[in-house]
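What follows is a group of structures, each given as structure tokens.
Nothing in this text is a laboratory measurement; each read-out follows from the coordinates by a stated rule. Only a predicted model underlies this, so the values are computations on that prediction, with no experimental measurement involved. Cβ atoms are built from the backbone, for glycine too; each structure is taken alone.
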Structure 1
Amino acid sequence: MTSTNEPPPEAEIPHGTLAEVGRDLASRPYARRGVPARIEPIRVMLVDDHALVRAGFKAVLHACTDIVVVGEAGDGEMAVSIAGRVHPEVIVMDLDMPGGDGLTATRRLLDAKRDARVLVVTMYEEQEKLLAALHAGARGYLSKGAAERELADAIRVVASGDVYVRPAVSRALADVVLAPPRARTDARARLEQLSHRERTVVILTARGFNGPEIGRQLGITAKTVDTYKQRIEDKLGLAHRSEYVRFVLDAELLDEVE
């Protein structure tokens, strides 16, 4: 059991390009096995300028016996002040807030030598703001679109001393660098050429599953998977896994299949 009085050692925050950061994070143990729940609850503070968002996070965390919300703040300035009183282990921090943005608050918390670790949870996808958040000293990053599924796991990883980014995103970033916005628009348009099943095969291939593994997940044969891949190559020109990964990132498809 980990004690809040003796925080676990912190893993090094990765540096470099998006691809280099992705490779580092994809190789960490939690990306394969996760982090088990603790006996002693993790003390968490929620920082977001929308009370409804904070209420949603509390609802997500309510069923987690190993996590307890000990404070809330509506902006970064309040977060720095309240953190000194409630002593959270993990601060769930939004980025864009009037009255004090999340990155500035993260830097101030580090300067004040607070023990709390910051988990950024924001509307921005990881590819857009991840490096800035890590440079500011954040210990984790999660897009709000994935918070319902992954917020508790992200908090556990950050509380354990590691740096959290969604494993699927880490693996994708490890393979390619995000294309410019025009490429995203083009990818979404090309997506319309695919059937629902072909789209699923694209996503699972990008995530690293081979033909037999995809077949087992979809209840079809590996030969049928190969047929779908041939159709995908005919329609989109995708042949190698790196091309699948780039397309999935550009089309923002990572969260469509769990």
Structure 2
Amino acid sequence: MTKMINLNADIAEGWGAYDIGNDAELMKIIKSASVACGFHAGDPNTMHRLCMLAKQEGVSIGVHPGFNDLWGFGRRRIHMKASDLEYMVAYQIGALQAMACYAGLEVTHLKPHGALNNMAADDEDYALAIGRAIKAVDKDIIYVALYGSQMQKAAEKLGLRLAREGFVDRKYDDDGNLASRSIPGTVLKDPKAAIENTLRMVQEGEVLSMSGKRVKVDIDTFCVHGDEATGVVVAGSVRKALEAAGVKVVPLTEMKL
């Protein structure tokens, strides 16, 4: 049986007149797009444009909720009540659902952004709050969660659809979490390094941590970061390498989750 993998990217992360990332080029490579919803980045016009582009390119769309942190691009850790976080995430789901209507698309997944993603990977309360927001708004939305994280456990506990995520262009810690971007070399900008990282996860079910430890993983979807200048080259190279290895790259909606 042909192995299927999803390739996703975080997009629509500009703001007003300011454009960040290479959305148009990435949308020709990826199969699922996680759309910023106005809290860490994004605005109604940008969201609308990306939804229309997703329809044109046959790309499934998902929510990319973040902290209310435009100044810090959602990468600053914010502590709040779990209920406040839940409603904040639900609000962002609704925002994308509204814009998706213009393209006749459904919102099919949710993947937290930046510091929210990192915190929810370790914090059960945050992970469950995100899951409850999904369940309240649309229980069929796929919870995209770092493999082995509290988010994966929350999705399983709440009976939500789950896509276990790996990162083609990031280094990992020994515990399976992503190594901090503040550490030099944790973002892979060399396509060859990203390909090696990705194929190891697909073919061997493991990733090498920063210390060289072999960490077991089981991945449904791979992320490439759209806000990186090398994102298009890395994403294109990884997709070609996956297909050359006999892996079919499909939208999340076609994955058997």
Structure 3
Amino acid sequence: MKTIQDYLNSGAVDIAPLLSLALKKSNVELITQGDYCLTPTEKQTLSEFIQQRTDGVPFSYISGTKGFYHLDFKVTADTLIPRPETELLIDITLDLLKKNQKYQVLDLGTGSGIIAVTLADINPRWKVSATDFSQAAIDVAKINATTNINFTQGSWFDAVTDQTFDLIVSNPPYIEENDAYLNDLTYEPQTALVSGVDGLDDIRIIINNAPEYLNKDGYLLLEHGYNQQTEIVELLSINFTNIQTFQDYNIKDRAILAQIKNA
């Protein structure tokens, strides 16, 4: 018979959260009930979780959820796992837009919906729209929504023709093709990660087309790779002004905010 403590002492990757998931017990319960003997069914479930994690499946895909900002989000293999770095986009938006005013906000490439859902949950007065080329991702984002969000399927601005917004925000694909970093991300959707030889293909599309979809004095907010800021500033300088750059919590260049130039 194997107890909780036996498993905790095993050294398996993420064994404590895997135990919590398999047994539906909190961390405190794992500690206080260390002598609890797992049933055959529980051992089988845990064994399957351990094998998946050993094979490299991220814990969030095993559990099916990941926390972001103040909410928990459903995630699947059709969506990226939310990263804490992306919370920076929420902070920038909340500092930029007045809470009690009404705004039209667009989240391009919403994935599991973390940006759109978080902003709409915090400020229900804002009219938030979200797009993704993947219908499977849109379906997940709809499940995660806590308020009314206008979800549409389509590639970038193809999903929002004839609409304009006060803020367009996006965490687009920005990793270079053949980047060694991708070796650790094989279980996540590659189309949501990779964007051409220099990682900027999708960012170029967004920057070049955004002016058509922004209201007067509207803003564009982008997450990007740690080494892409200079090139993105150059791309933005043609049609945008008041360009501001931001670092993430690891002191790496991570986001850029720009305001559309007046005609």
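Given -12000 as the derived value for helix-only ellipticity at 222 nm (-39500 (n - 2.57) for each DSSP H run of 4 or more, over all residues; to 500), which of the supplied structures 1, 2, 3 does it correspond to? For helix-only ellipticity at 222 nm (-39500 (n - 2.57) for each DSSP H run of 4 or more, over all residues; to 500), the value -12000 is produced by structure 2.
If you rank structures 1, 2, 3 by distance in nm of label points 7 Å out along Cα→Cβ at positions 36 and 212, which sits at the top with the largest value? With respect to distance in nm of label points 7 Å out along Cα→Cβ at positions 36 and 212, the highest-scoring structure among 1, 2, 3 is 3.
Among the shown structures 1, 2, 3, from which was the value 0.4 of distance in nm of label points 7 Å out along Cα→Cβ at positions 156 and 172 calculated? Source structure for this number: 3.
Taking relative contact order in percent (Cα under 8 Å, 6 or more apart) as the criterion, the largest value within structures 1, 2, 3 is that of 2.
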